[in-house]
Structure P
Amino acid sequence: MRLQRAAIVAFGLVLLGFEGVSRTVIADLSYRGGPLPLYELAQALAHWPVRPTAVFLGASHTQCAVVPSTMETELGLARGAVVSGGRNNGGLRESAFVYGKAREGLRGSRFVVIDVGDRDFNMNLAVWEMKGPDPWRRRAGLVDRLAAPGDIETKWDWTLGWAWKTWDLRASWRDVVGIGWTEAAQRLGLASAPTLFEEDGRAHVPEERAEMTAQRLAADAEKACARHFQRYELDEEALAVLAGLVERIRNDGPKVLLIEYPVSPAYRDVVARRYSREDRLWREALAARLPEIRLLALDDLAEDFAPRDFRDSDHLSRSGAERFSKRFATRLSAAPGKD
């Protein structure tokens, strides 16, 4: 009987231990897209072979739009001088994580270019489509979970997760375990570093979908805007993270540029017709928080792009990326370096 009681007490203490770690360490590591891909990117940038001149941080928009070799050729720079540090499903917390982990290698650059857009400031980004991603779960209270759209199964999952954080953040737990396994396997020579970049330095992204047409762009714009603007609630944490990241980079020396990558006219049309209030909300909040830095909206660099230059309504295809990179390099060359 005593052994049974001791076993039950020990099991309970283990559960409490996991719960404590889940509500602190794992919650802090709950990033968009998961901590494992971010760790892999941060490791690659921390061991970059040359001192970079321009570092691009951001999400999939950075991955798709930046072709380092094109910019390097245009700017007369050596190979590796331009770094594409974007990660799929990333955001501002993710950019801050990557810079922090790879800071020693990046702080000597002339420019750090940060991807900023409408999706970065919505607390409810893609909640329905992703069944409540871990970054949302780590902050969502019971009322938030009950109010968010979802089927019965998803609601039960969210409710259980509110009470039991270890269950709630299980995806982040898997990634954290994956990081440990990856480090161990690489040290033992059982695994090599993943391939994150193509030969021209562009991020390694999945093969492009069918070539875009005006009709496909219009249909995709409706879906993308709904995903980005659904139940728009301004994310004050994201604003604070961005302000902290900007201050940290500027104190390190590089000049900070905040840019909004080009999107298709179809995307802008949907935003103007349906989400103008939400779009104005985050822009005004950003300008109030960082009045000394102007957000560079770069749609003008793609105003003559054809549908085939877009991967979907708000990402550039390879052809669009090459054209954009050449034009942005020209603009970057005219910008004074170092703050």
Structure Q
Amino acid sequence: MGHTLKLSIYSFFVNDKKRGKPINLGDCFSTIYGKNESDTGDAFDYDYNEYLRLFGLDVSDMAGGQFLENVEATKAMAIESYSIFPKSFVVDGMIKGGLTGIDQDIYKKNNSIVPESKIDKTKVASLPYYFKMWLPIDSQVGIIMVQSFTETGVTSLFVDVIKKYFFNKGFNLHTHVHVPDDVKESFKNRSEVKQITLIKTKLSKKSRSSLNQVFADFQNLKITVKITGFRSSIQDIIENLSKNPIVVPDFEMEGASSYETVAVYEDNHGHQSSAKFSKNVDITPTILLDDYLKEDGKESVDLSKIRDYTNTVLNTIKGELEYKPL
């Protein structure tokens, strides 16, 4: 069956560290690299090919040919290759990276006794991953996509590297996990609720004492009530809890408005996601990718296939963002 591919998507905006307000990415790059307008002088008629070329060079050269490590020095990555597509404001390519900072023995699967080789803590156990960045010149919002495997990846490290690039240039980059609406709806339609967690804060001293006298003076005490051992459709449990909210009087849980409710959702393949419980629940499930995106005979992605797939995803996101090119 092999390893499962997944895709992480982040929307982001950039702001000047001094002024604080979000700015168009075109203005950001013109500040970093200088004005680079064409002869027409139109407001958005920059030579974006040059901006993206310089951006790609800067990011790929940040480590000077070495691997970039995370703060804990447990993972490392480097950009292996990249391409620029100025007309669509896209930079994409392959990164390589994985675990580092720990000695690892390498064995054959049929021999658990004698190691065949060793990866010492100065080396990187590297795997290939795909990335895509949408950097529209006429928008304050961009998109970062990083492919990984469900068991391993360097997604957060790649995002940190991009944040560091902008920080070094005088800007802050702010990210938010983005899951396309059709992925959310598909997950909800095939999922059930399997766990409800009630979270209560700001209890009175009387309630804290009723739990145990040792907690009486802890004003920041938090009570968590976890309910498991059931499965229910999302619609059924929303209707039932709306009519008959859970009440736990000893802990001042007198109805849904007096505590926070978090539900765990699970689809028919055992994939889970959690979110605050509401009629308009905003689930952010993991985006799992089909095996057809892999190279023939390999577990890594086929660059051409993943590029086409993520272009389709990007077009969907542009529609959700109501992006209209100027």
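Laboratory data are not the source of any read-out in this text; all were calculated from the coordinates shown. The structure presented is a predicted model; accordingly, all values stated were derived computationally and were not measured. Cβ atoms are built from the backbone, for glycine too; each structure is taken alone.
Given a value of 0.75 for FRET efficiency 1/(1 + (r/R0)^6) of positions 25 and 265 (r between Cβ atoms, R0 = 41 Å, to 0.05), calculated from one of P, Q, which structure does it belong to? Intermediate values should be presented prior to the final figure.
Numbers: P: 0.40; Q: 0.75.
Matching structure: Q.
Looking at distance in nm of label points 7 Å out along Cα→Cβ at positions 121 and 297, point out which structure of P, Q has the largest value. Working shown, then result.
Values: P: 1.2; Q: 3.9.
Between P, Q, the highest calculated value is found for Q.
Any idea which of P, Q comes out highest on Rg/Rh (Cα atoms, Kirkwood Rh)? Mind showing how you got there, number by number?
Numbers: P: 1.00; Q: 1.04.
Evaluating Rg/Rh (Cα atoms, Kirkwood Rh) on every structure, the highest lands on Q.
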FRET efficiency 1/(1 + (r/R0)^6) of positions 73 and 153 (r between Cβ atoms, R0 = 30 Å, to 0.05) - highest-scoring structure of P, Q: Q
Comparison of P, Q by mean count of other Cβ atoms within 10 Å over residues 57-64 - largest value held by: P
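When helix-only ellipticity at 222 nm (-39500 (n - 2.57) for each DSSP H run of 4 or more, over all residues; to 500) is computed for each of P, Q, which one produces -16000? Walk me through the numbers before you get to the answer.
Numbers: P: -16000; Q: -7500.
So the calculation was done on P.
Using the calculated result 25 for relative contact order in percent (Cα under 8 Å, 6 or more apart), pick out the matching structure from P, Q. Could you put the intermediate results ahead of the total?
On the way: P: 25; Q: 19.
Label of the originating structure: P.
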